[in-house]
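Structures incoming, each one as structure tokens.
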Structure I
Amino acid sequence: MQRLTAYVRRVRTEGFTPKEFRNICVFALVLLSFICVSGAAVRLTGSGLGCDDWPNCNADKVVDFSTAHSAIEQVNRLITFLVCIAVALAAAAGWYRRPRRKDLLVLGFVLLAGVPAQGIVGAVVVWADLNPATVQLHFVLSMVLVWAAVVMLVRSGEPDGGERVPSVVPRVRQHVRLLVVWTWIAVLAGTVVTGTGPHAGDEKAKRFWGTETDINGHALQWVSRIHGVIVWITVAIALSLLWRLRRLRHDREVLDAPMTAWIVAAGVQGTVGYVQYASGLPAGLVLVHVAGATTLVGITAWLWCSTTLVRRSADAILEQAAAR
């Protein structure tokens, strides 16, 4: 206890070091990613209306573990509180970090505003009886928060001071931007497939385009095919980017790690997608697919961040050296 008190006192007077702040960013990103998967588990187990009210579980109880569905939904809500704590800590750490940086403060505010917004959307999801459009918004907002958390983590490892400049040539940066756009389109199309298929969170929940929910449903077949086409276009854009980088040694070195991770994640994600569809959308594989989508969004954010770097001026270098 004395050690914790001394640590808090030291943070209040001296602030968080860049390394401490980065560790907090990792913690926040892990929990934000985990809540995406746990939220999908609620839907895949048919527990979306295990608690039919918000913030109470139901009209009789604030917390209810009397049934399996209510227990699953209740655990997911409790995990949300842990996410709130992690995000609040990251935002506060951005303020107490030394030296304080505006970009990290802004990203911390985005996370701090986004998590309560998720809570509001989650309430709307319950009140709307799992309307697929609200469930779709819930997941997309989660992806936005994961994106912001990755950007915050990447930038926390950059040097303080200096000017942000492109790290690759303009045509490569535009190509990466195109890949980012199509990756998001693929994710959005995936949410439409989910909102059309059998895993809507409850047997009585509405679906997009009618009530057909089995693997042979006409609507599900078509949205799955459209999603597949979008994914192949996205992969083609990624492969064409690799082809472009073959003669740009510096840019290839800059983007090597995130591009390799993107190709691997997309390959695994595509394989899981086809296998789950061919096997009738088993809940376990769908959960893996959601985890893969979360991972791919995070990697795409990392790839985008890699197209710029911080160029430190001589004055900034001398100033930091003097501070040591």
Structure II
Amino acid sequence: MSTALLKVTDLKTYFPINNGILKKSTGFVKAVDGISFSLTKGETLGLVGESGCGKSTTGRSILRLIEPTSGSVKYKGVEVTTLKKNDLRKIRKNMQIVFQDPYASLNPRLTIGSILEEALSTHRIGNHSKERKEIVMDLLEKVGLNSKLVDRYPHEFSGGQRQRIGIARAVAVNPSIIIADEPVSALDVSIQAQILNLFQDFQDKMGLAYIFIAHDLSVVKHISDKIGVMYLGRIVEFASKDELFNHPSHPYTNALMSSVPVPNPTLKKERIILKGDVPNPASPPSGCTFHTRCHACMDICKTVQPKGIEISPGHIVACHLYN
């Protein structure tokens, strides 16, 4: 069995709700509520779910861009959550992030050459400025951009080109893991495939591991080895890509699968329409948080939170239908 590159155990990130003049805490929004998984070299984990389910917060908590409330994040056995600032900076060289919005993630006051060179100098890559400039030119060519554009500013590029720059910045420091936070959701469909192929090219060449966050199941299916389906801060189903798409077991996963368009107009597909809206994460339902929208809801679902059950090797479902 491969050694885990990243091991996340019972990760929780709660945001306090402050009310009144004194800003007294009256509760918590449980954005991430006890998530566990592991990631090996060259592997892609897809995290999928509706907006507001905690996918992006999970990714940022792993990197400590948002401080987690509790739980463990270990990179090659080193506990990330307790590292001091200098040690954290060193380990961040190995774990990079590509943000969702290519328009907001690049400094508009810097040329793209300066943006990429800044990443190199921060992590002391390249012995001198000339060497770093050569690395930058090479990076631009690798992501499919002309190196002659090195002195242009972000506003002079399209969304897809900016995302290529974001990917170049992430791979510049030779990381082991990249967290891709909905990196294609803001792009045209015609550009999405190009960016996904670019991710896969770098994975093949560098042995990168990805945590790929998305709400589009077809995108996750294209790039992932295993998938975690999230709902209100929890992973409700976890399995390999093939197992999940061939045998979706949680009612929420089935509902998501039913919404995926089928490229065959003659094939009739039954849609599972979820009732109501996603509950307020500041006051989630008791028991199984999905019970208010679930067509298979039982009495026990309203009071008892289901535990994850392994229904087949590596296929874990948190649902009372299997308890």
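Laboratory data are not the source of any read-out in this text; all were calculated from the coordinates shown. What you see is a predicted model, and the numbers here were worked out from it, not measured in a lab. Cβ atoms are built from the backbone, for glycine too; each structure is taken alone.
Miscellaneous remarks
- Structure (I, II) behind the derived value 0.95 of FRET efficiency 1/(1 + (r/R0)^6) of positions 36 and 124 (r between Cβ atoms, R0 = 30 Å, to 0.05): I
- For helix-only ellipticity at 222 nm (-39500 (n - 2.57) for each DSSP H run of 4 or more, over all residues; to 500) computed as -26000, the structure of I, II it came from: I
- Among I, II, which structure scores highest (criterion: FRET efficiency 1/(1 + (r/R0)^6) of positions 20 and 60 (r between Cβ atoms, R0 = 41 Å, to 0.05)): II
- For 21.0, 68 (Rg and Dmax of the Cα atoms in Å, calculated) the corresponding structure among I, II: II
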